[in-house]
Structures are given as C-alpha cells and as structure tokens.
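Presented below are the structures under discussion, each in the form of structure tokens.
No lab work stands behind these numbers, since they all come straight from the coordinates. Predicted model, so just to flag it, every value in this text is computed and none were measured. Cβ atoms are built from the backbone, for glycine too; each structure is taken alone.
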Structure P
Amino acid sequence: MARTILFNKPFDVLSQFTDRGTTGSPRQTLSDFIDIPGVYPAGRLDRDSEGLMVLTDDGALQARISNPRHKLAKTYWAQVEGLPDDDALRALATGIVLKDGPTRPATARRIDPPAGLWPRTPPVRFRKSVPDCWIELTLREGRNRQIRRMTAAIGHPTLRLIRARIGNWALCGLQPGEWRDI
C-alpha cells in the first residue's frame, strides 16, 4: 500500500532530503523533519517559501502532482507589498507575460490574513510607510518562482509566500515542521 504524507515546510528549509549545496554550512532539509524511508517530494517549494508539500512512495501519484501537463491546482497565500487594485488582480488572473512566456489564467483575490497563520522566523520586514496585504492565487502550472515573478510584474513584490493547497489536500492546521499520513 502506498504511503502519502502532508508536510508543512518551514521557511528556509530545502525541499529535498540532502543538501548538495556548497555554502559551507549545512542547510536544513526535509530529513531534519521526516524520517520515513522511501518517500519523496511530489514537486518542489522554494527555500524561502513555506507551506504544503506532498511526499509519497507512489511514483504515479508523484508524477500526477508534479507534472504540469496534469494541471493540478495549487493555491498560495502571498503577502505582497502595497495594495493591488482590481486591475492588478485581473492581470494576475488573465495571465502575465514573463521572460519565459505568458502564464496560464489563474484565480487571484485579496484575502484577510490567513486564520491560524504562524509567525515566520525571521519575520517579514515591516515598513510603516508601505502597506501590505494578502492575496490568494491558484495556479495550474508551476514555473520557477512563478508567483514571486508575477506579483513583481504587477508592481507588488511578494514578501511572504505560503502554499496552502495542492489539489484536494490542504494544510488544515499543520504547523511548520509537522506532517501527517493521509
């Protein structure tokens, strides 16, 4: 029987089990939190992003989650600098032209700060003169640093990024570093 787990990846953790970097000092990896042989991440999440990862020993499930041709919806909460207006949100929803081509249509809306949100270490920089807000984005593709590039393109850089949902799976109360079998 296949094993699948949901994991809330903390900020500054690599989404792999080993650190192949040459930074000199070891960086935290999935192995600092998960000691289950044979499970592998289905997709990646940048080191400076937080939130939901699915790990499994089922190769077919891993491919369905991570391969863009399956167009599995992934929902993110992005804390952005400034207050995007309706035109900016419409641009995110209809698609942004990035250096590697136009993005697919997405859903984008302003939201209140997510309920039960944990503090980030280190905290996001705060500037009295520049407001920030949260937006929720749902994509059906996954390019490298895509949301950060999209929000920057509309003039609202991402300050904090959390993946909240992959398909039907959601964080549902998992705190950073926690995981559970599904």
Structure Q
Amino acid sequence: MTSVVSLELVLDEAADAEIRREWTLLDEAGLPSQVQHTGASNRPHITLLVRTALGDLATETLEHRLPLDLTLGAPLLFGTGRTRVLARSVVPRADLLALHAAVHTLAGPGDDVPHTVPGEWTPHVTLARRLPLDRVGEALAAAPGSPVVARVGGIRRWDAGTRTVSHVAGRGTLEPC
C-alpha cells in the first residue's frame, strides 16, 4: 500500500470523550470499533485531505478560521460488499466547507483521495471499520448517538510513512486523550 499524508481536524475534549464512549460501547457489544486501533496517534478526527505527498504549508492563512463550532449528527455507512465503515456525520456548514476548500487551495494540486476533494467530501468521524453488514443494526443499537455540539480547535498532519503527527494550525491538542 502507498503511504499517505492526511490533514485532520481535532475535536475538543468533550466531543473527543463522547466519540471514545461510542467506540467503547461498540467494543463492549463485541463489534468492530476504533477503540481496537491502539496506535498512539489514534483519536477522533475529521479528515480534510488525503494524498500520497504533501509539502510544507503556509498555514497562517488558516488560523483565522479556527476554532470552529460544528455538530456531529446521525450515523453514516460507507462502503460496499460484506462490510461497512460506521461513522458519525458532521453537519455541513458554510464555514466548515470554506475551511475544507481553503485547505485544498493551500495544498495545491495533488493526488487527493477522491472522497476528500471539495464537492465530493462527506465530513465524518469514524466509529468502526470492517463492520459486517449483517451486524449494522446491532451497531446502531449499541451506540445510537444523539447530536453532539463540538468545537474543532486545530488541524493536525498524519504521515503514515513515518507514523508521525504534527501540528498544522490552531490550538487543538495533538496527543490522544
């Protein structure tokens, strides 16, 4: 697999804790969950951009866009075949979409993963990967999730090749809670 770099919005402590609670509920129900991903960089986030390479960015132009308030909404399912990704939707707002577009403009042209490109992006926070299709109902019952008001205070960069996280913009913490 090709190594990737991503830019991600990080959630405030309360929203981070709520998503981690939902991860735990799924795990306790014997279902796939992001809580089972034990990497040090694993934390709830909203992916803005994914590509194989990304140079240094002049991110001072993003600072005035943060912090940003948003709402985590209803569950979403992504994928085809026998498994799905279960995620929390992020209610799209003009300021969120403008930030997303600004990040892509700042990054310039690249081999973006199609579902992260402006106009095709569905903002979300992943709860579980490889959820068997026949267990979707169980997952929705285990972690039903009411809307959550969240604040994103920062953008982080995840480099899968070096397995490193670095601060890009804002004041969001980089370490998992």
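Can you tell which of P, Q yields 1.44 when Cα Rg over 2.2 N^0.38 Å, for residues 31-94 alone is derived from it? Spell out each step's value before the answer.
Values: P: 1.49; Q: 1.44.
Considering all the candidates, the number was obtained from Q.
Name the one structure among P, Q that distance in nm of label points 7 Å out along Cα→Cβ at positions 55 and 103 of 2.0 was derived from.
Details: P: 2.8; Q: 2.0.
Matching structure: Q.
Could you tell me which structure in P, Q was used to calculate helix-only ellipticity at 222 nm (-39500 (n - 2.57) for each DSSP H run of 4 or more, over all residues; to 500) as -6500? Kindly include the intermediate steps, with their values, before the conclusion.
Details: P: -4000; Q: -6500.
Clearly, the read-out refers to Q.
Can you tell which of P, Q yields 3.0 when distance in nm of label points 7 Å out along Cα→Cβ at positions 7 and 135 is derived from it?
Working: P: 3.0; Q: 3.6.
Only structure P yields this read-out.
Here mean count of other Cβ atoms within 10 Å over residues 111-118 was calculated and came to 10.6; which of the structures P, Q was it taken from? Working shown, then result.
Details: P: 10.6; Q: 14.5.
Computing mean count of other Cβ atoms within 10 Å over residues 111-118 on every structure in P, Q gives 10.6 only for P.
A value of 0.10 was derived for FRET efficiency 1/(1 + (r/R0)^6) of positions 39 and 87 (r between Cβ atoms, R0 = 30 Å, to 0.05); which structure in P, Q was it taken from? Please list the in-between numbers first.
Working: P: 0.10; Q: 0.95.
Among P, Q, the structure yielding 0.10 for FRET efficiency 1/(1 + (r/R0)^6) of positions 39 and 87 (r between Cβ atoms, R0 = 30 Å, to 0.05) is P.
Where is relative contact order in percent (Cα under 8 Å, 6 or more apart) largest, in which of P, Q?
On the way: P: 32; Q: 37.
Of structures P, Q, the maximum of relative contact order in percent (Cα under 8 Å, 6 or more apart) occurs in Q.
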